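Please find the structures below.
Where a number appears in this text, it was derived from the coordinates with a stated rule and is not lab data. None of these values were measured; they are calculated from a predicted model. Cβ atoms are built from the backbone, for glycine too; each structure is taken alone.
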Structure I
Amino acid sequence: MKFLLIQLRRIGDVLMTTPSIRLLRESFPEAELTFMTEAPADQVLRDNPFLDEILIYRKAQTISDSISFFRKLRERQFDCVIDFFGNPRSALMTRFSAAPIRIGFGFRGRSWAYTHPVKISTEVTYAAQDKAQLLGELGISANDFELDFFGDEEDKEYAEQLFGQLGIRDNDFVVTLSPVSRQPYKVWPAERFAMIADWLVQNYNAKILFLFGPGEEHFINAVRGAMKQKALPDYDIPSLAETLAILNKVDLHFGNDNGPRHFAIAGGTPTLTIFGRPWAANWTPPQATQHCALEYDPGCKNNCTYPKCKLECLHGVTVETVQTELDKMIKTFC
């Protein structure tokens, strides 16, 4: 069989499909698995041994481009398309692929695109578990939701060289901080990150290593400018796989709900994450005690009115609460 798997846009969402990719390969060892996503999310699949091909989707600029794209997609003659994304664009892709089996979530106005529309669960579940529901239409029962992100030796060598360049020794206690997000409802205040960073340095002699991507330097500058203690210096922005290699070498990761947090989970590094608008349970592996999350519900998280609110859910997570949780995690996992 020839499968096309679709998950566009964000890096974290693509990572959440990796348990499904692994389960499909186990269930159909001889199948051809093709994955369609957008840059830079394709990087998290670069060395995935369960995939045969990665297609990078680029938005069409003209009607002619769109027609050409759909024609080429149809010519691939996929047997089964699984749309993990479920927005109007991916639904159109799925429908016009003409695959005899088309699986996706039964969002209102999009069920027509699928031969097997799957009922949307009302339960708050881990995103990887939620996406794996689609495999049930193929008779696959999923109970393993460990994320897959594969690096190579060059990425490990990069991390080794970087740690040497920054003067990090083998016995140093290193904490990565990622105070970044492109969504305002996920950004915990910079001054609070600075207070936590200072506390970690003063109480645990921690080496603070910031993680950030292109265009996110201002988040780091804001935290660094508010700190009283010194953090490790900045460095050239790494690739996603190099970021994974960095996280594989540190003791603890702390930050906002963002891509690096999911990389740390995939690499097995203990994490503490601040959540605002989304429920932490949607993005935290169940039964994984080394991955902790803090959130505050002012009574409206189930009926969110953002952007009309003042993000009380995000600002309600206090510095003292974070310090208490970090202290417990360090004593347990570090």
Structure II
Amino acid sequence: MMDWSDRHYRYFMRGITRRTLLYTEMISTAAIVHGDRAWLLDFDPEERPLALQVGGSDPDEIGRAVAAAEPWEYDEVNLNVGCPSDRVQERGLGACLMASPDLVAHIVERMKRNTDKPVTVKHRIGIDHLDRYEDMYRFVKTVREAGPDRFTVHARIAWLEGLSPKENRTVPPLRYEDVYRLKREMPDLDIEINGGIRTLDDADMHRRHVDKVMIGRAAYETPWVMSTADMRIAAEACPSENRLSAAERMIPYIERFHAAGTPSRKIIRHMLGLFAGMPGARQWRQGLSGKLPENAAPLLAEVLRRMPRASCEAPPA
């Protein structure tokens, strides 16, 4: 979710669900060690529970990065072994690490040595020629020796040669049964499934076979789909009564960040899917697209005023 699940998106989502675990974008461990940590790691307390997702391949550097992030008090640290992008591959990060399970185990061990938070691993069911269930089983069997707290499995292989990152999210077929089988054969592991899951009804179906479910693109493209998550998880109402209150909550947030020098477009862009599938969805997107004023809080209020009341006031369902 690089360039997607930044702090502004996460704050927006906390108006829709409080109970789900949110993730940062994948952050390079080199950037944490050598870069502006406050800019990379700061978040609003309302965003919690929140996992820090890191990408790296040098155990020493990853250990230093995890230790450096400790003052921020993330709720979990996640190692990305699933991203197929070219720029990630060039640095030996992401999905290509599935070919080196011993190295991944060493990295997890070093991460656990430098934090008391849960350490988790997100990976694919395979890559390129390592595409059989047996290959994934061998990977997980090796890495589990380091004691990760959870394996999050994207139920597609990643073709590192011949497909773009976008194509790797849709072209390789989903193999949910491989993830179910992994849970059956390693019942003591905490297994989470990811990939192509668009609704919470689908998530409930998957939870019959595994422990947890991760929803990615659907939670970004159609964020209101998460509005009944808290009810399903903890019998709690959605934090916002309807889409109108979820959007109005962002007006003072936009004002606050405008005062700190953040252009409103960096926040507004995450809200464009709020009315997906509802009357007025196109009007909403068009009203908040294009060239926006530096402070778009008044514009957001005006677009909301013009939206169909039925769409604004429809409760979670």
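Side notes on the structure shown:
- Highest-scoring label, criterion being mean count of other Cβ atoms within 10 Å over residues 220-227, among I, II: II
- Test item: distance in nm of label points 7 Å out along Cα→Cβ at positions 228 and 308 calculated as 2.0, pick one of I, II: II
- In this comparison of I, II, the computed figure 150 for volume of the Cα convex hull per residue in Å³ is attributed to I.
- Among I, II, structure where distance in nm of label points 7 Å out along Cα→Cβ at positions 76 and 260 as derived comes to 3.3: I
- Source structure (of I, II) for distance in nm of label points 7 Å out along Cα→Cβ at positions 268 and 300, computed value 4.3: I
- For Cα extents along the principal axes in Å, for residues 20-195 alone computed as 57, 41, 36, the structure of I, II it came from: I
- Once mean count of other Cβ atoms within 10 Å over residues 12-19 is evaluated on every structure in I, II, the highest one turns out to be I.
- Highest-scoring label, criterion being distance in nm of label points 7 Å out along Cα→Cβ at positions 124 and 172, among I, II: I
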